[in-house]
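Structures given as structure tokens follow.
All of the numbers you see were taken from the coordinates with simple rules; none came from a lab. These figures come from a predicted structure and were not determined experimentally. Cβ atoms are built from the backbone, for glycine too; each structure is taken alone.
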Structure P
Amino acid sequence: MSVASPLDVSPVIPVVQLPTHPDPSVAGVALARALVAGGVAIIEVTLRTEGAVRAIRSIREQVPEILVGAGSVLDVGGLDASLTAGAQFIVTPGTSQALRAALGDVDVPVLPGAGSVSEVLELRDAGHAEIKVFPAEPLGGPAFLKALLGPVAGVRICPTGGITQASAPAYLELDRVPCVGGSWLTPPDLVITENWPAITALARAASDR
């Protein structure tokens, strides 16, 4: 599966931290299939646990119906490993100078992270029209984003960080915020217990917005 932008796939991008045990590749594939069954055709696998890159590769190979990206990409090494594994989009929590330079040569969509108006402007000036704002809730939530987007034209925002099922609608009402990133679709307890039907139900609720 490929699209012009990951921001246009679903109102919620599931942000997933896969457990190290059992095999994260097996869990990742089952989780991806559960999301697809609920109508959510995108998944961001964060590079926070061992085996995350391997899981990205398995999802890409075994669940072609879903767009799989790498999240929490902190450096060029993580970027290269994610792309080699077949990640179809890249998400960073923040954007160092080295990472920003490397992202300019990537041939898949990227959501570079920013935490201030200045950082958003710097990324926009570097050619990025789609930006992740993190951590959205501690920064001020929808009120902060509304104030940011007022004077800053030419960008679309995907906020993540502390967003819940209850708070998501307030973000999605904002102009140029087509989606949010959140972990509530894939709670760790449901992933660990392999409760895939419950995750499908959460995905269905999110995709029906």
Structure Q
Amino acid sequence: MEAKDEKNIVNEPYTAYGSYSYADYLSWDLEEMVELIKGKIFKQAAAPRRVHQEVSGTVSNMLFNFLQGKKSKVFTAPFDVRLPVESKKNEDIYTVVQPDICVICNLEKLDEMGCVGAPDLIIEILSPGNNQKELINKYEVYEESGVKEYWIIHPSEKTLFTYTLMDGKYVPSKLYTIGHKVESTAIKGFVLDLEQVFEGLDY
């Protein structure tokens, strides 16, 4: 296949010319964030809006405080999560994502480049223009990779939807909103109070 300029490739979201690996990803010198999902390149949307950042900061701080003294860590984007299928070699990994928030309980999955293997909890915060990627593409790879819990926060609607992995398949929750306290099954004892998450948000 004829080589193509990576800077041109990533100007076309949800499109890739061929299939790319983490080894390719590491060789690119790009000014913007991209993700690989099953070898396809996905360009990140523009910088997250203020409300997105407020929600991310609030939730990640809650997790950070809860995890103090525990053998688990929380990370926020940009942070590479590699999801290998068989081999952990860079040239054999075709999915590299940057979740808004993730919690890793098995610290052996961490290396200097990020995380290799499924986090226990991933939280994605929806922004205009990226809903298809979060709701369809990432759902599939998170389920297939064994991410125990996948939470989706919709700031403008002030809602949270969770997926819990059971027997290899995600089981959806009801729709949570202000007034609900959501308990994690993957991070035992952690409860997210949506009143605190969405309180004071304006658009």
Structure R
Amino acid sequence: MHLSVLGFDIYKGYLDLAAQQRVLDDVRDIVRSAPLVQPITPRGNKMSVRMTAAGAYGWVTDRQGYRHARTHPGGQDWPAIPESVLRVWKDLSGSARDPECCLVNFYGEGARMGLHQDKDEGSLEWPVLSISLGDDGLFRMGHSERGSKTQSVWLQSGDVVVMGGAARLAYHGVDRIRFGSSTLLENGGRLNLTLRVVT
């Protein structure tokens, strides 16, 4: 089912259970090569999500600021973006370019992501695509102006969101998860994979 909310294209149940499991297996390979880290914001606050990435670039944050980086904080190169993930991008993004970054966010119990814009890329003409796996997450969407009216939708495992056009610079975030609402991740939690063109 396809929904359009404030310019966000939401594909409910796009990945069936078998496809979700394939992507999850590939994410586990990513995490083995580039372990999850708990990022620190430029102000010194620990984020509630843990992160890693795949592709030519990862997104990192520390006292030096928010940026895309060629290497994991541990110094190793990021692993390649898996074909199971690239297939979703090719099917839904409408982009002529392949993604250069697949950011992996893990939400444990109580984790959230405040409203923010994705604007650290070299060009904003390319969409951002997001894949949800595991527990339900309450996804909040706004407009390009901070403080604008927002709408929320629960994202379930297998849902895909594409942010392009008017939604490309819209504020968005995850207010909370329903911990334990999915059995995909054995110990609960939510994985969010965010694909983007960086350069």
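For this structure, a couple of remarks:
- Distance in nm of label points 7 Å out along Cα→Cβ at positions 83 and 107 from the coordinates reads 3.1; which among P, Q, R: R
- Comparison of P, Q, R - label where distance in nm of label points 7 Å out along Cα→Cβ at positions 35 and 59 is highest: R
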